[in-house]
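S.K.: Below you'll find the structures, each written out as structure tokens.
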Structure P
Amino acid sequence: MNTILKYFSNLSPTQVQQFEKMLRLYPEWNDKINVISRKDIDNLETQHILHSLAIARFIQFTPGTRILDIGTGGGFPGIPLAVLFPDVQFHLIDRIAKKLRVASDIANSIGLTNVTFQHGDIGECHERFDFVVSRAVMPQADLLRIVRKNIALQPQRNAIPNGLITLKGGDLSGEISTIRQNTELIDISPIFEEPFFETKKIVYTQP
């Protein structure tokens, strides 16, 4: 919890409790269902929770914002962001039922009321959202192609236009070559100093 508090020192007592409980529940669930690789579970706080929260350093979602987390797996980045933004609505979707079950149970256990879940493919989701978020599900251009229908162009509730925000790593020059004009890359290493973030980026694309 010290690493989260290092960067988010203004958390409410409720938020602190929610993150602390999250840090206990994920390892317990991971012993039953492998939602996080065995080698990474010891790095849960930095490599999964804090990594998810990097989006909050790029944009402070305004109350009433609606966000779709595609390919959420065990609930990343959606669940940590839902703790940080209790007045924002999150809809988490994944094809793998057992992983979604873990995410749903953890959300319920920590008392989140701003999260809904959908088991299935993105083609089965017909709602529109202000932003779509994801962690390295597929190349940015491919992801934009399948979620463009889910991004509402209006109203614009936040400081930046509605769009797609993903968390990725490595050299992305080839991946974004076809959407470069509409895409912004933000290095996470100046935001979080831990070595894990040296090659990590936030990728923001307008539809």
Structure Q
Amino acid sequence: MRILVAEDDPTSQLVLQTVLTRAGHEVIAVNDGAEALEAMARPDAPRLALLDWMMPRIDGAEVCRRLRAAEDEPRYLILLTALGRKEDIVAGLGAGADDYVTKPFHKEELLARVDVGERMLTLQHTLARRVQELETALEQIRTLQGMLPICANCKKIRDDAGYWHQVESYISAHSEAVFTHGICPECLAVLTAEL
């Protein structure tokens, strides 16, 4: 998975890159929040980001707020910080982070949280694809509902305004059905007998 790492400390950035690369991830590293926002605005932007809270120019919490305000694509945002009080965790999650890892981080915990993010993004992608499929299907289907008054003799259907229509014209106007015409064997026999 492609992961953005936004960390202004070169040593921490290198450690994060090494841990994530060894776990099989592709890492895009930036040095501050402004660069993180630029990277996340690109069409090929990673969908998972590890953001240091304390960075120059724009901090990690503000990056979360801005990305959530844009919310054009599903993203999973993990804040990294030395701030570990419950109030800090609440503030980070309130800013839009999906998860929160305190420094110094435990390698296995970090990778486990990245795996959770990857699973969440996969589920969101699957759900979005299925919703799109349903919307497409709904666009193609118009249904007739309720009772239709139909003449017992000529089989015309009466609309809500009281006008009578041929079955095919009424159904065509109220659904996506397309009619082709042919002659059934019984009618063909009657027509042939009349000739």
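Throughout, read-outs are computed from the coordinates displayed, never taken from laboratory work. The structure presented is a predicted model; accordingly, all values stated were derived computationally and were not measured. Cβ atoms are built from the backbone, for glycine too; each structure is taken alone.
S.K.: Could you figure out which one of P, Q the value 0.85 for FRET efficiency 1/(1 + (r/R0)^6) of positions 123 and 155 (r between Cβ atoms, R0 = 35 Å, to 0.05) was computed from?
M.R.: P
S.K.: When relative contact order in percent (Cα under 8 Å, 6 or more apart) is calculated for each of the structures P, Q, which structure yields the highest value?
M.R.: Largest calculated value belongs to P.
S.K.: Let me ask another. When mean count of other Cβ atoms within 10 Å over residues 67-74 is calculated for each of the structures P, Q, which structure yields the highest value?
M.R.: Across P, Q, mean count of other Cβ atoms within 10 Å over residues 67-74 peaks for P.
S.K.: If distance in nm of label points 7 Å out along Cα→Cβ at positions 11 and 83 computes to 0.5, which of P, Q did it come from?
M.R.: P
S.K.: Work out which structure the value 21.0 belongs to, where mean count of other Cβ atoms within 10 Å over residues 3-10 was derived from one of P, Q.
M.R.: Answer for the origin of the read-out: Q.
S.K.: Here mean projected area of the Cα convex hull in nm² has been calculated and equals 20.0, so which of P, Q was it run on?
M.R.: Among P, Q, the structure yielding 20.0 for mean projected area of the Cα convex hull in nm² is Q.
S.K.: Figure out for me which of the structures P, Q the number -7500 belongs to, where helix-only ellipticity at 222 nm (-39500 (n - 2.57) for each DSSP H run of 4 or more, over all residues; to 500) was derived from the coordinates.
M.R.: Matching structure: P.
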